[in-house]
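> Have a look at these structures, which come just after this line.
We did not get these values from a lab; they are worked out from the coordinates using the rules stated. Please read all numbers here as calculations on a predicted model, not as lab measurements. Cβ atoms are built from the backbone, for glycine too; each structure is taken alone.
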Structure P
Amino acid sequence: MSFFWFPIEDIPVILLVMLVAFSVHEFAHAWTAWKFGDDTAYKEGRVTLNPMAHLDLIGMLFLLLAGFGWAKPVPVRRSRFKNPRLMNILVSAAGPISNLILAFLILFVMDLLHSFNVIDNISSQMLIFISYWVKINLSLLLFNLIPMPPLDGYRILEEFLPIRIRIKIQEMAQWTTFIFLLIIFIPPLRAITIGPLMDLRGPIMEGMGWLLDSIFSSAGGSMFYRV
């Protein structure tokens, strides 16, 4: 019996995909905040794709054990933005959006290469890599949109909440990790929380497939989104 969410033989591929997905996610937050006028993350060396600047060991462990996880939060001072509410929402959304782009981009590139006959048949190992790349990036997209601190979904939601409610939620933030542990180790709880959330990867994949089929219709449609 394995303690990992993924087959143990696929762990090297998983770690590689995680390094890229987490790094791009946090870079997107830091870069967007920097461009909007907050140089906090820039001064802390977070406007970089170097994984060592972003990785959170507990978050990586959660991804291996539970299929979802997180990286080190990017520090943001919304008071430095010209339009704090709007720009903080955009900064918070930048991370999840970057994971959606990564998921779509690899499928687009593979279909593009196929349409020009650069590639025809690809190995099973490559198909496994593409599959994990898409699924992990979509998992990070969906997980980070959960409206619980310190996740991006909450950072977006809090811009619409009264101050008194924000304070109460922040007081409960210390229990976030404990709540996620309960979700992992209590299957019925997982089945009604993270399970349905991750099921949304299917419709997102279908949407990407429809777009790819439209783009590559002359080449017979997408060859890879169903991996």
Structure Q
Amino acid sequence: MSKEFIFKKDGDTIEFVGDFNGLYKSEQNPWEQSNDEDSILSKYYKSSRQTLYESIKDIKNIKNGCEVGCGLGYVTTSLNEIVKFDGIDISDVAVSKASKKFKNIEFFANDIGSNIFIHPKTYDVVVLNQILWYILKDMDNVVKNIDTILNKNGFLIISTLFLKNQKYGNEIIGSFDDLLRYWIETDKYRTIKANIDYGDDKEEYQDSILILQRKD
């Protein structure tokens, strides 16, 4: 993945760029989620996807869901095997590619962090999949916008990769405990599951999953 589309380093500071259209125009499979890759990152995403899949499978009496940050739709199509899933992504380039590849799934170009967020559907499950670091500075809007698409008593699932040597966003959310605390303090959700796999000393990534249920 060409990191310069997403982040740039300015001295000791890492700044968020967020040129997702540029990324998807430049690369065919930037997140290595097609299951065709054999890199460390690809292996991580396969494992994380399985954790997410099993977690949603365990939730009873849900009729539909939406993956926010769907990218090219590989995870969305996997989750669609459990229950009807849509995908939302900030990149209209990604959404166009996903729509052509997975014609049985509905994809929407939209920005969950925008202060003007309008979406035509609501869901029993909303998944924020590996996008935490891209929405950190818009979290207030994210909370408000999720309220508009998550049904009463619906489930919010946050799947996030934490680096053991996290260098970006620590002043907002620097750890899994910070993430859990942030959502608890909104007083909108009850915690169903909070888990992080710290791995061994050789692993760079820590996989985490947070499952919350709306308190309506």
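> Of the structures labelled P, Q, which one yields 0.55 when FRET efficiency 1/(1 + (r/R0)^6) of positions 128 and 144 (r between Cβ atoms, R0 = 25 Å, to 0.05) is computed from its coordinates?
P
> Hey, another quick one. Hey, percent of Cα pairs over 30 Å apart derived from one of P, Q reads 29; which structure?
Values: P: 29; Q: 16.
Of the options listed, only P reproduces it.
> To continue, here is another question. I have 1.9 for distance in nm of label points 7 Å out along Cα→Cβ at positions 48 and 88, calculated from one of the structures P, Q. Which structure is it?
Numbers: P: 2.8; Q: 1.9.
Traced to structure Q.
> One of P, Q was used to compute helix-only ellipticity at 222 nm (-39500 (n - 2.57) for each DSSP H run of 4 or more, over all residues; to 500), and the result was -9000. Which label is that?
Q
> Comparing relative contact order in percent (Cα under 8 Å, 6 or more apart) across P, Q, which structure shows the greatest value?
Top value of relative contact order in percent (Cα under 8 Å, 6 or more apart) goes to structure P.
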